[in-house]
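K.L.:
Read through the structures below before going on.
What follows draws every value from the coordinates through simple rules; no lab data is involved. Given the structure is predicted, the values throughout are model-derived calculations rather than measurements. Cβ atoms are built from the backbone, for glycine too; each structure is taken alone.
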Structure 1
Amino acid sequence: MGDGPLDLPSAAVGVYAGLLGYGVGAALGVPRSALIVGALFGWLVVALGLSQRPWVWMALGRRRLLAAPMVVALVPALVLAVGLEYEAVAVPLTPVLWLVGLALSGMVVLEAGTTRYADRAAGEQLISWTATADPATQRRKTVSIVLGAAGFVGTFVAMLLFQIPSFLLTVSVVIVVVLAVRRGRPQTYEACEHGLRYRDVGTAGAQFCPWTRFDDYRETDDAIVLERRFGVDVRMDADAVPAEAREMLAASIDNVL
């Protein structure tokens, strides 16, 4: 995802733009051959254009707007899916599949764009280490998995008794699987010039939080806690964080308070 002629986040936005144009053109009655050519051309123009404008990812990342393409497509897709399940709307399946395609490409935009923002905004890496979440967070994740499994059972029963939308069962399964996979997975943390960059071990995607978004640094018997001004705190197993990293985290956050 470098600054070459074409990178992944730019290509993903190009796919999103191409699908969007295809759907609008289809609704207007444009011939299919013209739609395909137009979608491919739109993808190429948008992807190449964004590849030459890396500042776009900085601007969108700072303003937390990278999820917008996914949300814009996912919400109406869910509404239409529920409507079709209850036969409340009379639309063909094609628009739903189109919206799902947009939502999936939006997810790629979110993941790849967030990583691009993290890589560009972080600045020089100062120190890195690998750590799992602290014991309290691990316990909360376990509770979440149990609740998710209970939700799956409840959804299955409700689907049989009350005919709730069947796709909710799939959603509950996905949630439980994701929670189970992520539980206990270590993360690589990198204290950088402008903030903390981190990613799950074995994955390419990265996230970034500027030092200015942290409100405090504190240590407990079993955890290193970086308190955010807004959102969920970053909590690490204290035994896995080296002394040098602790000093740098504390100093970096103190410098912006």
Structure 2
Amino acid sequence: MKRFALFFFGLFFLQACQPAETDLRAPILNIYSFSPNRVSDTICGQLEPDNVIHLRTGDTLKMNLGLIDNEELSQLKVDIHANFDCHGHRSPTLESWSVLDLIDLSGSEQDLELSYVPPTDAWAGNYHFQLRLLDASGNETGGSTAYSIKLISSQDSIAPEIRLNSPQGSLIANRGSQIFFEGEALDNMDLTGGKLELRYESPSGNLQLAQELALTTGSGTNYNFNWPYTIPNSLSTGNYRYFLRIIDAVGNTTESSSVDIQLN
């Protein structure tokens, strides 16, 4: 009898000492609805099928979510931040819209209805929008929960125009030489508070900001420019595609035609 008691005690002790099963199963984030609905659009030169939300400043972004875990939910993170032309320009006068909302959760199932409103004076342009769901074991939602928001100004939704008169087509230049970019920018509203940018695509395909110019008081709705640019000696030889970008006071953006410059 004593042997049986020792046997069962040993069996119980072994079971008690075995480590608890690790939860490796990711939680599930069901998106029941977005308002406005997701559409297909091109962001930073890439088509995003059914992944872009067009939202006007002052309007409401709404979402209905269903959150599920096999054991215990922990936290939902809502992150919205600027992606102005692939982390490029920033408004000199307006603030970008940002959201960092950490929502504590409990239980294994929870439904949420969330809403966020961009300020009416927020800088228009592209934004990243990401949802991250964590359970109590630290597992994160699988699959894509990253979206793009194209924020449209409710104050002014009309993009400016830009005309590059010179140079045009293609030309050959030496590093260290100076080129003048001449043209005009037009808009329905005063361009003061906006920005003029010169950008280029390198031979390897990387986009770079060459120089920028803040448009100060008195720029008006018709801005003529004759903008000098000195080609850096640090650039390697090869073909560079240059273009101008005009950004108005609320973030509406237009690019000019491009010019190919072969550097010796």
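K.L.:
1.5 is what came out when distance in nm of label points 7 Å out along Cα→Cβ at positions 141 and 245 was calculated for one structure; which of 1, 2 is it?
P.N.:
Derived from the structure labelled 1.
K.L.:
Of the structures labelled 1, 2, one was used to calculate helix-only ellipticity at 222 nm (-39500 (n - 2.57) for each DSSP H run of 4 or more, over all residues; to 500), giving -20500. Name it.
P.N.:
Of the structures listed, the value fits 1.
K.L.:
For structures 1, 2, which has the highest computed value of FRET efficiency 1/(1 + (r/R0)^6) of positions 69 and 197 (r between Cβ atoms, R0 = 25 Å, to 0.05)?
P.N.:
1
K.L.:
Also: Say we calculate FRET efficiency 1/(1 + (r/R0)^6) of positions 149 and 181 (r between Cβ atoms, R0 = 35 Å, to 0.05) for every structure; which of 1, 2 gives the highest result?
P.N.:
1
K.L.:
Consider the structures 1, 2: one of them gives 173 for volume of the Cα convex hull per residue in Å³ as calculated from the coordinates. Say which.
P.N.:
The read-out comes from structure 2.
K.L.:
For which of the structures 1, 2 does the calculation of FRET efficiency 1/(1 + (r/R0)^6) of positions 117 and 157 (r between Cβ atoms, R0 = 30 Å, to 0.05) return 0.95?
P.N.:
It must be structure 2, since only it matches.
K.L.:
Check the numbers for distance in nm of label points 7 Å out along Cα→Cβ at positions 37 and 133 across 1, 2 and tell me which is largest.
P.N.:
1
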